Structure I
Amino acid sequence: MDQHAARILPSILDTIGRTPLVALDRLTRGLPGRIVLKLEYFNPGFSIKDRIALRIIEEAERSGRLKPGGTVIELTSGNTGTGLAVVCAVKGYHLIAVMSEGNSVERRRMLRALGAEVELVPQAPGGQPGQVSKEDLELVERRTRELQEQLGAFRADQFNNPSNVEAHELTTGPEIWEQTGGQVQVFVALVGTAGTFMGVARALKKRRPEIRTYAVEPATAAVLAGKPVTDTRHKLQGGGYAMIPPLWDPRYCDGYIAVSDDEAIAVARRLAREEGIFAGFSTGANVAAALRLAREAEPGTLIATTANDTGLKYLSTDLFP
């Protein structure tokens, strides 16, 4: 086989992971700390959730919980669903993605384009489009359970499935370590299911225990930090559900940073204009938190975070007017 043929990958699934890590040196100009951002929208489903989707499905296959031609069901804000849709398309499974009507329209349209069946759940009274609250998520959970029982489908169950954490402990964390040459000193990330945070924190602290890890939460629902919840509605889709996720372990967290919607939006817009990085609300929150740490850091401190998805998934929202 010649060298060109050797580069052909068996399927799109082989492109998941190994995403670039880039320095935000324009955004941090003049600050003592340096931020590096892992561009997870380079995954085929354009988000960090492709990693867990592949791990969850392959673990279910190995354990026999998912049979050839079976049906997969999952509660999702859209990104995990999209990752599962990519994996299911290649492997021949039927996917039912259950999501709140509050999530952006682009996500549901992408899911359907990939062959998934989308079950939309109306928002709780007082719900606002583009803002998925704890109450909205509870309604989605109820509908997901109903459908799972009716259909006998395999549920990916990202909030409880240990494969969620393992995917990041085995891939995302080690990649950050290797890409920084082991020089990373701080990791910061928004907590939703807690998979990314826990997996990366475990991987990095295993390699160097003194690496500091900070959990990002919405300013109005900083439950992990023990603060009172003033509003469960916010724009950080895929995170900050005003609850302690089952996969959460506070032993791996060194601190908490609360970020407002306005701050996340402002930083996401700066990322696009100043760094050419077109990402979503949660990425804005991650980088906003990292910037706070960079301002207070010792000179030369290397701070890593993730760009969780692409800004293309938010064109129907007020993120990019």
Structure II
Amino acid sequence: MMRENTGKSNTLSVKGLVVVITGAASGIGAATAIEVLSKGGVPVLVDCDEQPLAHMAQQCGQDTLYFVADVTDLNAMLDVMAQTLSVHRRIDVVFANAGVAAFGPVACVDPQAWQRCVEVNIFGVFNTVRSALPALMRQQGYVLINASVSSFAHPPAMSAYAASKAAVEAMGNVLHLELQSHGVGVGVMYAGWVRTPLVEEGALHPGFRRLRATMPPFLNKETSAQETASVIVRAISKRQRRVFVPSWLRILFGLRALLHLPFAERELIKAAPEIEKFYLEGLASEGALASSFGPRERERTLARARQNKDGVVQ
């Protein structure tokens, strides 16, 4: 059974803990799985991308439990937790990490892309946490939600991502209050730029590159997935309430109201028309889906449409 952090962090450990990680096939999720394993924990991997997930599970060892599941499907996530319990008999930690990003101004972003981003990032977190809660309550476990710095910093052309991350931050805050009496710890993670496929794909879009150009160098610095995973596993062991990557983001978090004052928005307002121009150029040459999503989520969308002959992809 997990315990609340008493201030003696050296007495806490992830050794032997069963840790369910969504979005585990790549990026932060994959690096966290490796880090959990290295500290003696038992990672359970969940992702919708079958081949990368199987490869990741192989890296973690042949006995590693993994599930191909879409977090937007509550029944699928209930099945994930049930099967995990049938094998490991317990769930100690859930890291609700799976997420996608949709890019484009509200006036012209593909509505299906916007909706998909919200479904994965909000309903996916809800489904993950809801399905695991009975087991977590029995273990007095820990939930960690990946909210991102975008939960309080809201750049142009990122409305779906920012709105969804703000929503799961709020969800985490509510869960913290609701689960105290059940002995379940809740943490919310705020990461800046982490070197993952999601960020790398964003760099392919000229509008995204223009957005990053508005930021001073210290805000543009990237953290590796491995460094981030180390922070995450340490946060799990300490049952931290808020997790910042890099750590100085706690200062920005404390000053978050200032981010929406005129002086802080000046460069973003200047950049917005050019970002819109780049998006519209991509829309004309590549189509709405290609301009709104990175390659991986674009392929997932097309695959879902192929499976459902009635699906319409624009």
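Every read-out reported here was derived from the displayed coordinates using simple, explicitly stated rules and does not represent laboratory data. Source: prediction; values computed, not measured. Cβ atoms are built from the backbone, for glycine too; each structure is taken alone.
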Have a look at I, II and say which one yields 18.8, 62 for Rg and Dmax of the Cα atoms in Å, as calculated. I
Suppose Rg and Dmax of the Cα atoms in Å, for residues 147-250 alone works out to 14.9, 48; of I, II, which structure was it derived from? II
For distance in nm of label points 7 Å out along Cα→Cβ at positions 187 and 283 computed as 2.0, the structure of I, II it came from: I
Thinking only about mean count of other Cβ atoms within 10 Å over residues 83-90, which of I, II has the largest value? I
helix-only ellipticity at 222 nm (-39500 (n - 2.57) for each DSSP H run of 4 or more, over all residues; to 500) computed as -16000: which structure among I, II? II
